[in-house]
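Got some structures for you, see below.
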Structure P
Amino acid sequence: MTALTRTVRIGSSHGLHARPAKIFAQAAKESGISVTIAKDSGKPVNAASILGIIALALDHGDYVTLSADGEGAEGVLDTLTELITTDHDQESAG
């Protein structure tokens, strides 16, 4: 089975900093399958690693490529795409 990939745009107005990165990494970890995230054409990092995600220095509007391999990869990518495209900074501003 080949890994599924999806390219998405960062939705949080302050990028994928600590709080959104934690939410994203937690979801990737809980999926139980191998998931990576890469900025542009850069080296993919483990999507379940908060430090790995923060090290990518992802800003609002940046494009990332998600890759998931395993049972239910499509659903996992759906969930993670939604998390990445949501503006988590907007939600907390209320």
Structure Q
Amino acid sequence: MVEHIVLVKLSDDVTDDQVDELISRTLSLKDVIPGLLDIQQGRNFAGRNQGYEIGMTARFEDRTTFEAYLPHPSHQAILTYLEEIGLEDLIVVDFDTN
């Protein structure tokens, strides 16, 4: 399996409604991405977040399904939405699990 972790830093003018929409769109990927076993996303409540206010984890069957996810139109639509609302930065960590 592959674990995919993303931390999102948004610009200050992003609204709560836009964050809610981002989370809703992201969670819906489980219904359309083959090999996506689980996906979770939410607001970071830790005070030590260094400005990264949204966290996301996704688990894939294997590297092949993960690599197919990256260019998938539904995933690309999420990235486009992030850019539209005000993405400041992303941290991404991907690793194999047993």
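For distance in nm of label points 7 Å out along Cα→Cβ at positions 3 and 19, find whichever of P, Q sits highest and give me its label.
For this comparison of distance in nm of label points 7 Å out along Cα→Cβ at positions 3 and 19, the top structure is P.
Once mean count of other Cβ atoms within 10 Å over residues 11-18 is calculated for every structure in P, Q, which label goes with the largest value?
P
Looking at structures P, Q, which one was distance in nm of label points 7 Å out along Cα→Cβ at positions 35 and 67 calculated from, given that it came out as 0.8?
Attributed to the structure labelled Q.
Of structures P, Q, which gives 45 when relative contact order in percent (Cα under 8 Å, 6 or more apart) is computed from the coordinates?
Derived from the structure labelled P.
Values in this text are rule-based calculations from the coordinates and carry no lab data. Predicted model, so just to flag it, every value in this text is computed and none were measured. Cβ atoms are built from the backbone, for glycine too; each structure is taken alone.
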